[in-house]
1. With distance in nm of label points 7 Å out along Cα→Cβ at positions 9 and 113 as the yardstick, tell me which of I, II scores highest.
2. Which one of I, II has helix-only ellipticity at 222 nm (-39500 (n - 2.57) for each DSSP H run of 4 or more, over all residues; to 500), as calculated from the coordinates, equal to -6500?
3. Taking mean count of other Cβ atoms within 10 Å over residues 257-264 for each of I, II, which is largest?
4. To test your reading of the models, identify which of I, II gives 22.6 for mean count of other Cβ atoms within 10 Å over residues 137-144 when calculated.
5. When mean count of other Cβ atoms within 10 Å over residues 25-32 is calculated for each of the structures I, II, which structure yields the highest value?
Structure I
Amino acid sequence: MTEPFVLEPIVVEGRPGAETPVPRLLFIEAWQKQFPGLTAGFTSRRGGVGKQPYSSLNCALHVGENPDTVITNRELIASRLGFDPEAWTCGEQVHGNRVVAVKEEDRGRGFLNRESAFQDADGLVTDVPGILLTSFYADCVPLYFIDPVRHAVGLAHAGWKGTVAEIAAYMVETMVEEYGSKREDLRAAIGPSIGLCCYEVDGAVMDKIMALESGMPGSEVWEGSVYTPLGGGKWMLDLKQCNRQIMMKAGILPTHIECTTLCTSCNNDLFFSHRKENGLTGRMASWIGLEKR
């Protein structure tokens with residue numbers, strides 16, 4: 001399977017005399033070729049202005065870094081994508097399943113401060129060109145959605161709590177209700193997060209996962225592919241595959257789901273990892289947006 005998230009080479013990075021940092025970004029390459037006017041991807045930890053322990057492209061205001069530094073990083077990213085910084089629009093994430101439809105008048109909410117962001121919102125959808133939907137990660141799973149027929153896009157943050165609360169399904173339902181999307185038209189992508197290789201969980205988490213599994217078609221194949229028992233009340237868990245199963249149950253065709261192989265913990269040189277860095281770290285941002293015609 002081809003890796004859908006491609007790190008764009010930056011030929012000017014590190015060259016003598018370069019004064020402006022260049023954010024290192026990963027793009028959903030196939031989508032951007034297939035759907036003109038779409039931008040979608042994931043930031044790395046490289047190419048910003050932050051210092052340790054947030055070096056250097058931290059995108060989140062809640063981790064303790066100087067807000068001016070974070071806003072500068074956001075401006076660098078938006079500019080790199082060809083959007084005004086004020087297009088950056090986000091929610092205050094709470095590991096839930098609330099999804100908000102973003103209107104023209106909501107453009108820029110959360111860009112400068114947390115108070116103006118959509119409160120208690122882990123999912124955002126819009127059909128308004130010129131809005132850059134964003135959310136934040138350091139091991140949780142970024143979920144991307146596009147309806148190329150209705151010209152609508154969506155973005156969701158799925159930690160284990162949001163996963164078992166089936167935020168992926170709520171995203172699908174919201175796009176159906178808000179934009180008249182047909183499930184067979186929807187495309188989805190699952191971005192870099194902590195993988196089965198690194199994500200050890202206990203029985204409290206697995207009780208929720210197994211309850212989720214029991215309602216899924218084909219759940220008999222979960223053990224060994226979605227989770228692996230370690231013994232002693234511990235399991236290794238693949239949240240990417242959990243969300244893929246939820247997407248399919250919600251009506252997205254398996255052939256319409258892109259899924260990364262990248263693990264944020266294994267690739268700590270490229271990504272922030274909450275678990276690998278014992279909680280003291282920055283956050284990457286996912287983004288998706290439609291350019292103004």
Structure II
Amino acid sequence: MKTVTIAHHEVPALGIGTWEMGDKPEIRTEEIAAIRAGLDAGLRVIDTAEMYGNGRSEKLVGEAIKTYQRSNIFLISKVLPSNASAEHMRRSLENSLKRLQTDYLDLYLYHWRGAIPLEETIAELQSLQDEGLIHAWGVSNFDLADMEELWQLPSGRNCAANEDLYNLETRGIEYSLLPWQREKQVPLIAYSPLGRGAKMGSTMMKNQAVLQIAEQHHATAYQILLAWVMQQPDVLAIPKSSSSEHLLSNVKALEIELTQEDLQTLDQAYPKPDHKEPLAIY
């Protein structure tokens with residue numbers, strides 16, 4: 001099973017994303033069952049945020065994990081830019097912990113940059129870590145310039161991860177950001193590793209190269225796309241799945257090893273960037 005080390009924890013390279021989960025009462029039971037199916041299959045990372053459904057995602061996660069041993073779960077949540085100040089962050093974190101029914105987070109991320117000075121936000125994150133309310137902190141939707149600025153701050157080099165959009169058809173971060181993070185040993189958490197679907201302009205699921213490789217591996221297009229993301233060094237993929245069937249199908253991607261020929265074929269279909277691109281954000 002492919003693994004990634006984040007904040008000194010070795011975890012499967014596949015996590016459970018929860019964006020847009022918890023919003024529909026009619027499928028709540030199914031969503032909880034999906035999270036539990038992933039945990040039962042050996043996954044450990046669950047990624048959520050106070051922004052997701054105004055806390056409804058965190059409440060869903062809290063209910064899903066309450067019967068599990070907390071130390072077996074690597075729990076990530078995020079603070080909104082408007083709450084990322086010395087004045088408001090502690091209250092924001094306490095509310096997240098209450099919804100999640102836990103007394104600590106394994107990783108707390110600054111969701112994206114806002115108006116509050118970065119130095120103030122990082123100082124407060126480090127303070128919360130020093131107190132033990134969070135075991136590590138990181139950032140999200142940071143580009144290279146943001147990371148370089150962060151690296152110059154007191155405690156900035158304690159950043160445990162950066163979470164950015166990354167998938168086969170959205171490879172801009174490979175030009176400069178990913179190499180920088182690998183040099184500094186900052187893992188990437190890849191959100192939307194399967195894109196956002198055909199309605200949002202994604203072509204990956206019907207791409208002939210992807211389908212051909214899927215057939216060769218007796219796999220689905222989804223599994224090949226996840227395997228591609230997880231085959232990149234120090235990358236954790238966090239797809240969302242509201243059904244147990246889909247989530248367990250995702251888990252099988254952990255065992256797929258793409259060949260060099262596979263990777264070259266996919267590079268031809270979706271080439272690596274040859275210049276700096278604006279950071280992609282959903």
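Just so you know, all these numbers are worked out from the coordinates, no wet-lab data involved. Quantities reported herein were computed from a predicted structural model and do not represent experimental measurements. Cβ atoms are built from the backbone, for glycine too; each structure is taken alone.
1. Top value of distance in nm of label points 7 Å out along Cα→Cβ at positions 9 and 113, among I, II, belongs to structure I.
2. On the way: I: -6500; II: -11000.
Corresponding structure: I.
3. Checked I, II; max of mean count of other Cβ atoms within 10 Å over residues 257-264 sits with I.
4. On the way: I: 26.9; II: 22.6.
Value 22.6 for mean count of other Cβ atoms within 10 Å over residues 137-144 corresponds to II out of I, II.
5. Comparing I, II, the top value of mean count of other Cβ atoms within 10 Å over residues 25-32 belongs to I.
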